[in-house]
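Have a look at these structures, which come just after this line.
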Structure 1
Amino acid sequence: MNKLIWPLLILALVAQNGCIPPQEKEVITTIRIDAKDPVFQRIHNWQDQQLTDSLFAYFSHDNPSYRYLAAMAFASIRDSAAVDRLATLLGDDIDKVRAAAAYALGQTGASTAAKPLIEAFDKGDSLGLHTESNRAILEAVGKCAPESFLIPLSSITTYRPADTALLEGQALGIYRYALRSITKPEGTQRMVQLATDAQYPNSARLIAAHYLQRASNITIDSAGAKKLIPACLEEKDVDIKMALVIALGKTKKLKAYRALDSLFRLDDDYRVKTNILRAITNFEYDTAKVTAFKALRSPNPHVASRAGQFFVEKANAKAAPQLWLLAKDSTLSFPVRLALYQATVKYISKNYLDPVNQEFRQLYTKAQTPFERGAALQALAELGWNYRFIFRESMAAKSTFTKTAGLEALAAINSRPDFDKFFGSNSRRITKDLATYFKSAIDTHDAGLIAVAAGALRQPERGYRAILRDSLGFLSEALATLKRPRDIETYNELSRTIAYLKGQTGFQPEKPDYNHPINWDVINALGNQQLVEITTDKGKIKLLLLPEEAPGSVANFVKLAKEGFYNNKNFHRVVPNFVIQGGCPRGDGYGSLEYTIRSELPPLYYNQQGKVGMASAGNHTEGTQFFITHSPTPHLDGNYTIFAVVTEGMDIVHQIQIGDSINSIRLL
């Protein structure tokens with residue numbers, strides 16, 4: 001009996017299980033990014049190696065996190081051949097994946113991306129299911145769509161103040177068009193409306209304000225000026241205000257200047273003051289000089305140096321004697337005195353040039369650092385007749401920074417628009433002298449000097465093609481000394497010059513091959529929310545690293561920091577209310593190590609102060625140099641890797657001056 005029961009029971013169980021429907025596979029709808037995930041690392045390796053076919057395979061992966069990462073990889077690769085495949089993800093079930101595809105399509109800059117982007121925009125998204133992708137699409141069309149789409153984009157007025165993402169997308173789209181030198185009055189009018197109306201979200205207003213600041217070929221009419229004046233005076237958000245004051249200067253209205261002068265006196269933020277000093281260069285000297293004279297004695301060195309530059313740009317012959325007197329004042333800072341002497345030799349009567357220039361050169365001898373000496377040589381270039389003095393001093397200098405700065409000063413003389421008028425009958429002789437100097441610089445086989453001199457020899461008005469026609473061998477010899485990828489910037493500069501001097505057209509710069517794998521051991525060893533501390537002459541700056549967004553850059557930075565590479569390097573570049581930059585092994589901006597790393601360009605934005613980015617000479621040429629922003633710089637978006645943000649010490653960032661030292665960098 002038992003022998004019969006067991007087979008029957010087994011048959012019954014099989015029959016019962018056969019009636020159970022198959023279990024449905026779990027659908028993953030959440031995107032989770034973890035830099036220590038092996039698949040994350042595999043995708044980023046393929047991104048670094050630009051293995052597009054391997055990345056395409058992940059477009060159909062069940063996990064949206066990997067579809068997202070694979071799509072986002074193309075934002076850094078920027079391959080126009082991937083447009084059709086990326087477009088398939090615009091219909092993904094997960095909106096964040098759609099947004100990644102839209103952003104990556106915009107990054108290609110390919111005109112073929114415009115059609116699928118516009119078709120994918122969900123006009124009927126009343127439930128907000130595709131808010132993120134709609135925003136990304138609006139921005140992306142600004143990077144790649146034809147000019148004809150700008151007016152429809154600018155004419156959208158149905159977005160409510162609560163529609164933050166859509167307003168950001170519209171503003172970004174119009175702004176990205178402007179960065180392509182494409183503007184329309186309708187776009188400018190819309191941006192004035194967004195920037196000056198406080199009912200709109202500040203994130204969208206900031207973008208609009210930067211459009212008004214940066215777009216070079218726009219006209220802000222009287223109606224716009226009437227909105228900008230109260231907006232500047234009443235604005236509470238300093239980031240927006242900084243951009244608005246530049247925009248207000250573009251109106252060139254006397255009422256606008258009065259508002260700017262008033263704001264200069266009332267606002268304590270040095271960045272606002274610095275931008276006001278830039279803005280007032282749009283006005284007549286006799287109108288704006290009052291503000292600039294007050295600023296010369298500002299305790300903030302950024303403000304004072306920018307005031308000095310105002311006089312270089314805007315003074316006149318009548319003002320020159322007063323500027324000369326001021327330049328003698330030893331209580332003023334060295335950079336301010338340099339600027340005042342520079343303005344004096346630019347505008348003063350020829351009868352007084354010799355004594356002024358003697359004093360100017362004497363000030364140069366009082367420079368305390370290589371960075372001051374470099375700045376002085378560049379200021380001395382205002383008087384072209386100083387070219388021999390500048391060459392002699394720069395070549396005799398021990399500091400790489402001073403040498404490079406001196407040669408840049410000669411390049412500035414070389415590119416003067418009024419070169420022939422200034423030098424008169426001597427212009428041909430001086431051109432030949434400069435050719436000799438630039439050849440001497442190239443013959444040093446110093447990468448920085450080669451780069452500067454090579455660029456100078458492409459100045460078409462100087463006629464170097466004819467002068468050097470029979471003696472180009474020295475250029476090829478110098479080219480052979482350059483090591484790639486370390487010297488890729490100089491290699492391309494010199495190669496471009498050789499092609500130019502030979503009359504060749506269609507030069508294409510060499511792009512570095514993949515040469516430096518991401519060190520995942522470094523990433524795996526990082527703590528959550530890993531902080532880094534930079535100790536400088538002025539104090540300490542703390543950074544939060546972003547390994548999920550830029551693992552290659554983070555791994556490189558951390559490894560260099562642990563090895564002590566950054567110890568005692570200088571901040572070799574400081575631009576008031578823009579950036580501080582350091583980490584160059586040469587100290588002049590032309591240095592790198594024996595490798596390059598890839599650009600990492602996800603949708604991170606330079607929308608606030610304290611963003612830490614990788615300096616480069618073009619995508620995928622990054623190495624050791626990094627910069628920290630003083631304020632929002634959205635024109636850098638999508639082109640420069642962001643790998644960290646400042647969490648403490650922005651007051652120190654704002655104090656840093658050129659030549660200040662990075663004493664050490666350590667993980668916390």
Structure 2
Amino acid sequence: MGSIKNFFKKGFSRVWLIVTAIVLALIVVADILAFAVYSDAISLVFGGRRAVYEDGQEAVYTTETTSKEHAKKNAEALTEKLCEEGITLLKNNDGTLPLSSGEKISVFGKNSVNLVYGGSGSGEADTSNHKTIYESLEEAGFTYNPLLKAFYDDNSLSGNPRPKNSSDLDSGGTLTDVATGESDYERYTDEVKNSYAEYSDAALIVISRISGEGFDLPRTSSSGKHYLELDDNEQKLIRNVTSAGFKKVILIINSASVMELGFVETGEYGGIDACLIMSGPGSTGVMALGSILNGSVNPSGHTVDTYAADLTKDPTFVNFGDCNIDGGDKYLFSDGSKGSYYYVDYEEGIYVGYRYYETRGYTDGEEWYDNNVVYPFGYGLSYTEFSYETIDSDIEGVSIGDSEKNNSYSVTVRVTNSANGVAGKAVVQVYASAPYTNGGIEKAHKVLVGFAKTGVIEPGNSEDVTISFTPYDFSSYDCYDDNENNHFGYELDGGAYKLYIGTDAHNSFGTIDFSVAASGVTYSVDPDSENKVENRFDDADDQLGTTLSRSDWEKTMPASRTIQERTYTKELKTALDNRTTNNPNKYEKMPETGVNLTAVNEETGETEDATLLLKDMATVDFDSEKWNSFISQLTVDEMYDLTQNGAFQTLDILRLGVPLTIEADGPVGFVASMDKSSVYGTNAYCCEVMVGSTWSVELAREMGESIADEAYWGDQKNGGTPYSGLYAPGA
């Protein structure tokens with residue numbers, strides 16, 4: 001046993017209070033919910049290489065990879081594949097793209113040599129070996145302007161690069177006046193400008209924006225503008241490039257956050273012929289860019305947010321972060337000094353993203369929409385033309401009542417690729433629209449209830465896709481009983497409903513009418529989890545005044561708090577200082593610890609040891625009393641060690657069969673850990689915005705399985721202990 005214990009105790013000692021699980025950390029990737037314990041040493045505890053799934057069925061975890069290096073190589077290939085389907089084409093005037101292989105290109109933008117590959121904090125990875133935009137162009141058969149690249153590489157010529165992302169994850173401070181890193185066009189030498197002529201088939205302009213854990217987004221750039229609009233140097237760059245005689249000008253937006261892109265369509269700073277969104281591409285994803293530019297890959301990405309013309313007019317703008325005021329998210333004492341409590345006002349209510357823009361476009365008309373939206377949610381172009389036909393639906397004309405409220409309905413759409421096109425994939429989206437009454441439940445005009453992505457459709461061929469949903473998917477939450485039916489929770493008002501079937505949130509190729517019975521439908525229990533649906537935090541909005549309503553947009557539009565509204569009242573300060581909880585569990589005494597479990601042998605009548613081991617708990621229901629018995633065996637010292645020294649590991653308690661495990665952090669794979677000696681040699685996947693932009697459930701699952709493969713091989717330098725946990729996998 002001593003040798004086994006020494007094997008497990010390879011960890012480090014860090015004092016960091018963290019909530020950790022006794023039953024190891026779960027690998028939370030895609031739909032895989034398993035105890036991931038595969039090394040030979042850990043098998044001594046668990047009785048063999050196996051995973052125990054949520055439904056209690058046992059299954060041997062299998063992987064087609066043969067080594068840690070093999071798993072990483074597969075992960076890098078998948079990252080490129082994700083970006084092939086996630087990079088989104090927003091504009092393509094007159095068939096600007098694809099370019100012809102062999103064309104000579106000038107790549108503009110200081111950040112072209114310093115791409116934003118992902119976020120920071122838990123999403124930060126070592127980018128020193130990540131593929132570059134220049135490698136991507138070369139592999140795709142293009143030749144790039146070397147003098148222009150050398151100019152950007154030389155900070156003495158092009159100026160300082162953008163600053164590194166903030167490492168402050170805890171203070172809640174706001175970043176302002178953050179340089180985008182773009183070079184002032186006055187720095188471009190005549191020699192650099194003269195080089196354009198030889199590489200004038202196309203100009204690529206790269207615009208990048210950072211974001212990350214702790215600070216979210218900088219609020220302003222160094223030119224004084226808000227961070228998600230072009231700064232002065234970027235505006236000058238586009239003006240000069242678009243007037244420099246290039247045959248084609250292509251804009252690459254390297255940002256996971258939406259930016260103001262109205263200039264792409266209006267030509268305010270010069271004509272942009274094509275525009276692509278490439279959010280954080282991870283280790284190898286930028287290689288997909290070259291494949292899209294030369295046409296070997298047909299883009300099929302779609303946006304995951306609405307691109308607004310003016311983000312300062314968005315309902316969330318005035319209440320985001322510090323509310324655009326230094327310390328503006330803190331309460332004040334009567335003398336004006338800042339208190340210790342923060343606040344966030346969600347005055348926008350349900351009207352976030354497309355739910356605001358599509359609803360206001362419906363109430364205020366197409367002119368308002370066209371003036372305020374550049375690209376809708378779910379939007380993306382292709383190099384081919386698809387046609388769409390709704391060929392089947394079992395909800396048309398249906399009246400939904402209590403007996404139908406949990407039924408599953410579906411819509412089948414036939415997608416046909418143009419005979420004169422190229423092979424490609426398409427995305428079909430289904431939105432539901434519910435009746436609205438002034439003063440009633442607030443509802444968005446459109447709510448996404450389902451989507452499907454086709455496989456590759458060859459020119460002239462078709463594919464049928466079926467999208468399924470339930471009425472619960474488009475129910476509305478009524479926390480105030482606004483429709484006065486004495487129900488607090490999810491419900492469907494009676495009346496006429498409509499489905500919009502389209503290619504994005506705004507553009508539809510078909511509609512389907514159905515209805516809900518006049519009495520309406522309510523949900524007291526969530527049909528998936530069977531948990532009771534009820535208000536949990538009735539006092540959470542007691543500081544809110546008016547919330548946004550489609551009954552009167554202007555009158556209810558959010559506004560930052562005044563000084564008076566930020567100042568403590570005696571009653572508010574007392575309430576905030578109150579540490580009383582609404583936890584229904586009352587503990588009158590300390591729970592038992594260090595219990596030696598025993599049981600009486602029915603045959604002999606003797607008392608015997610009945611210690612519960614972790615493997616005994618693998619299939620035990622979460623609510624079982626047996627868990628209390630298992631936990632009661634822990635001593636206070638063991639519980640202290642598990643929590644105080646639980647950062648990026650679970651300490652071993654071998655007497656209870658609990659092995660030491662290695663965990664890591666990050667939404668893009670096993671990239672962040674305090675113990676670099678144990679977590680190493682893993683892939684940095686593309687960011688979640690890129691994954692979402694694929695609109696492919698299958699690819700998202702492949703990413704989860706790929707991460708699990710990397711977890712399987714784990715720490716090969718120290719006995720092959722797997723990585724058993726991944727913090728913040730969806731952040």
Structure 3
Amino acid sequence: MQMLIGVGVKLGQFPTDVSLAVQTPILAPQVSEVKQDGWQAVHTDAATVDAFGPDQVLTVQRPGFDVTGAPNVVNDQISVSSRLRNPFPNQDSLTDADVALSNFVYAGDVIAGATNNSTRLYPKPIAMWLNHDREHIKTEIHVLRLAVSHAYARNSQPVAAVKFIASDGISEVTQTVSDMDTAHYDASGLTVPHFSANLNFSTLKDKELVTVDAVIYPWVGEPFTISTDADPYPSPNLTTLRLWNDFTESYGTGYVYVNVDTGDDASGVVSVLATEAALSPFATIPSAVTALKAFNGTQFGRNNDVGGGIVRLAEGTHVHGSIKAQGESPHVPLVIEAADPATQATTVLTDGGSSIFNGIPAFLKLRHLTLRKTGGSVVFLDSGATSAENLLITENCIWDANATSYYGAWVYRVGRFTQINCEIGGGGDPKQGNSFSTEAIMVTAIGCQGCAGTITYHAVGCSDLPEFTLREALGARPAMTGVFLGWNTFTNGSTSNPIISVSAPLGPRGFAFVGNIVESWGAATNAGLRLNADSDVSITQNVVLQHNTIVGERANLLYLDGTENVEKSAYVNFNLFSRFNIKGDVFAGQGLNVGNWPVRYKVGWSDNASTDGSNNSSTYGPASWLGELPSRGELVGIDPMWANDASHSGSGTGAGNYTPTNGSLLPVLTEEMAAYSFDLFGNALTSGHSRIGAVMQAV
């Protein structure tokens with residue numbers, strides 16, 4: 001049996017006001033030492049260990065943080081899970097004194113009466129911003145949002161607290177928050193739990209690019225500072241943000257309108273007053289942007305700069321034309337939006353049937369528009385990006401393929417590509433988030449219906465995603481590092497690929513897969529989740545799988561089924577699987593393949609369930625793909641009693657409702673054990689009633 005436990009910090013690297021030397025740990029029973037890998041231990045009376053019998057528990061002391069971000073010390077309990085067997089071909093015999101622990105012991109942990117030889121480092125938080133880069137702040141108070149995951153969540157929160165920091169290089173403003181917030185997105189209908197802060201930017205320099213940072217304080221473990229522990233700026237992976245501070249609105253915003261029916265490029269007007277500009281619209285977007293550049297120069301002294309300007313399109317169909325030559329956007333994006341957000345579906349920006357290469361500025365934001373493909377292999381949006389320096393944002397937009405064929409370069413070299421609250425139109429999915437060759441396009445999708453594609457680095461709160469592939473570096477695209485996939489619905493009835501496919505090294509920055517539904521139905525026959533399995537030999541660490549429902553097909557987890565041995569581990573809690581498989585040394589016939597034994601022995605696992613066991617067995621043992629033993633709270637062969645199973649195990653038609661009904665025998669969540677207090681549909685956790693899986697609340 002096992003308990004969900006916390007983690008500590010590397011020895012000697014914790015703040016000096018926490019002294020492990022003066023702590024008084026509780027004596028460990030019959031464990032003399034923890035081995036270097038942090039999950040194997042030496043037991044003085046191994047014959048008394050029974051994986052299915054009473055617990056033998058040892059107490060581990062380690063420092064962490066409380067909800068104020070102050071250092072704290074916790075006592076966590078780890079069980080002795082079972083005796084260890086010998087590797088293939090002697091898998092039917094046991095070692096003399098070695099045992100498996102239910103969770104990892106780290107280098108800085110203290111266990112009274114036992115020698116800690118562990119060299120294992122502590123898992124880092126995994127996070128992503130819900131703000132896009134280069135936001136134009138026009139108020140004193142601005143909201144910052146950060147989604148977070150951590151291997152050792154507790155108390156219905158992934159971490160204890162987050163400190164948000166905004167700095168102009170001289171002064172800074174901070175706010176530490178511990179209560180979590182939720183954001184609902186209309187396009188997907190889904191909800192994203194996160195930490196948020198209302199920072200006052202009026203104490204910072206006006207008309208200045210401000211750096212936004214955060215420090216994440218785990219319940220136990222090391223603090224994680226984005227500016228030093230994540231990617232250098234700019235990056236499609238987690239990094240700091242740059243926001244333009246214009247709280248006095250003195251930077252200056254020019255408005256210009258475009259009306260294809262009544263506009264005149266010869267008489268159009270740019271004004272600081274939107275109402276005045278609306279009276280004299282232009283006929284075309286390029287002419288409007290040309291006038292905006294001139295206006296920014298004469299009115300605000302910003303030469304060759306269209307950034308900060310707003311182009312408003314009247315209802316109708318507008319043909320995109322090259323606007324990069326008209327001016328750059330060095331600080332903040334040029335905004336092109338519908339004049340009336342209520343006419344989003346009928347205010348259309350189209351490619352016009354011809355390619356425009358390198359036709360948009362480095363920073364561009366499209367808002368409240370329908371973006372429609374006219375057909376053919378044409379390039380629509382392209383800033384000529386060769387790295388992550390450039391940025392395209394689409395917010396509250398409809399992407400419409402117009403019943404035309406797919407072309408991978410329709411959205412081409414735009415650098416970072418952030419989509420927020422966007423959806424797919426009646427003409428089908430143009431798959432604008434897919435890649436073309438090795439060019440610079442890197443997708444983040446937030447609260448969208450569809451929209452993520454083959455080069456998605458992060459996706460949260462998105463519905464109807466067909467699949468995801470985690471990729472290594474290729475051409476102008478950096479490796480996907482610290483990928484965050486949270487509170488999404490993935491559904492596929494036709495693919496021959498795994499719906500979620502990871503086959504790449506996962507280092508300390510990890511991979512977070514939390515709160516998702518993965519539904520396999522129809523003709524889809526491959527794995528719902530393939531995580532460094534099926535002949536993969538990638539080193540894998542800090543994988544966090546929490547509160548997911550993976551239905552209709554198997555989850556293949558961290559195999560060592562070939563001739564090469566590498567280290568693989570994961571933290572797997574509160575998930576509901578149809579089936580899951582963990583292949584190792586016995587399947588491969590390779591006695592050296594013990595690197596994934598932390599997975600086979602369920603180290604760091606708890607409170608999972610599978611409806612059908614594994615693909616070769618519903619019991620445990622050396623030859624079972626279900627693993628060597630059950631973790632704490634693990635159930636096999638359970639009827640989840642979903643409201644509507646439309647996966648392969650049900651009707652097979654897709655779009656099911658995976659809410660457990662009242663009376664479901666799924667493991668129950670408590671406030672103390674859960675990682676989050678809300679699920680993807682916005683259901684609040686009810687302690688002692690909510691269930692594991694992606695949908696907490698039973699109906």
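What follows draws every value from the coordinates through simple rules; no lab data is involved. The shown structure was predicted, so the numbers you read here are calculated from the model rather than taken from an experiment.
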Worksheet item: Suppose you compute Cα Rg over 2.2 N^0.38 Å, for residues 120-231 alone for every structure in 1, 2, 3: which one lands on 1.26?
Response: 2
Item to complete: Have a look at 1, 2, 3 and say which one yields 40, 19, 14 for semi-axes √(5λ) of the Cα gyration tensor in Å, for residues 128-303 alone, as calculated.
Response: 3
Worksheet item: Where does the value -5500 come from, among 1, 2, 3, when helix-only ellipticity at 222 nm (-39500 (n - 2.57) for each DSSP H run of 4 or more, over all residues; to 500) is the thing being computed?
Response: 2
Worksheet entry | For semi-axes √(5λ) of the Cα gyration tensor in Å computed as 51, 32, 24, the structure of 1, 2, 3 it came from | 1
